[in-house]
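These are the structures, in structure tokens.
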Structure 1
Amino acid sequence: MIVTVLLAFVAGFFAGNGLPYYVEGSTGRTTNPSPFGEGAVVNVLTGWAGLVVAGLAWYFADVSNHPWPGWTAAALGVLTVGLVHARMWQADPWGRRGRTATS
């Protein structure tokens, strides 16, 4: 059951992290801060990779045998990454808000 909880948490974390990047990139916006660079394509690839990791972790989590711990861990993973994003984006870790269009 511990493996289920850990993998479900990872799945929730990476799904919650990948979705905003994928949506922003696929709609052509580049406002998500990313350590991998700027651009819609970078956001799509970052989001896609996160969603792939989430899918693989969920596949191996065996949540069907431990549904309550698994789903709870996944929900906590999504909540955790949401709080991390809220905190980091507010702090502007990549220094993108202070730049002008020419810099």
Structure 2
Amino acid sequence: MENTRRFNTFAEFYPYYLNEHNNSTCRRLHFIGTSLVILIFALALIIGNGWWLIALPFAGYGFAWVGHFFFEKNRPATFQHPLYSLFGDFVMYRDMLLGKVPF
């Protein structure tokens, strides 16, 4: 069953987002995907070639969706909450780096 819950703020959404990422393999795949997004974006800026930006959704969503469909066994929050979910990816990434969310 799809979650159609509405969130008024990202602060309301983030606990839901974390709950959708209980599986450590899913979180690790998100971390890999987000790392690749950051690296590809930096590469595009450094070499001045915007064509690299085409790879961003494949790198980010590819790893994340494998994590959800095969390990977490749920639908990515992106489908119902695309902007909050994108922001959640980067906040969870930061929180993993800081040790607030386990790898």
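Among 1, 2, considering only relative contact order in percent (Cα under 8 Å, 6 or more apart), which has the greatest calculated value? Show your work: numbers first, answer last.
Details: 1: 41; 2: 34.
Going through 1, 2 one by one, relative contact order in percent (Cα under 8 Å, 6 or more apart) peaks for structure 1.
Taking distance in nm of label points 7 Å out along Cα→Cβ at positions 64 and 88 as the criterion, the highest value among 1, 2 goes to 1.
Of the structures labelled 1, 2, one was used to calculate mean count of other Cβ atoms within 10 Å over residues 40-47, giving 18.8. Name it. Of the options listed, only 1 reproduces it. Have a look at 1, 2 and say which one yields 2.5 for distance in nm of label points 7 Å out along Cα→Cβ at positions 8 and 72, as calculated. Among 1, 2, the structure yielding 2.5 for distance in nm of label points 7 Å out along Cα→Cβ at positions 8 and 72 is 2. Starting from the value -19500: which structure in 1, 2 was helix-only ellipticity at 222 nm (-39500 (n - 2.57) for each DSSP H run of 4 or more, over all residues; to 500) calculated from? For helix-only ellipticity at 222 nm (-39500 (n - 2.57) for each DSSP H run of 4 or more, over all residues; to 500), the value -19500 is produced by structure 2.
Have a look at 1, 2 and say which one yields 4.6 for distance in nm of label points 7 Å out along Cα→Cβ at positions 48 and 80, as calculated. Spell out each step's value before the answer.
Working: 1: 2.7; 2: 4.6.
That value comes from structure 2.
Taken together, the values in this text are just the output of simple stated rules run on the coordinates, not laboratory data. Computed from a predicted structure; not experimentally measured. Cβ atoms are built from the backbone, for glycine too; each structure is taken alone.
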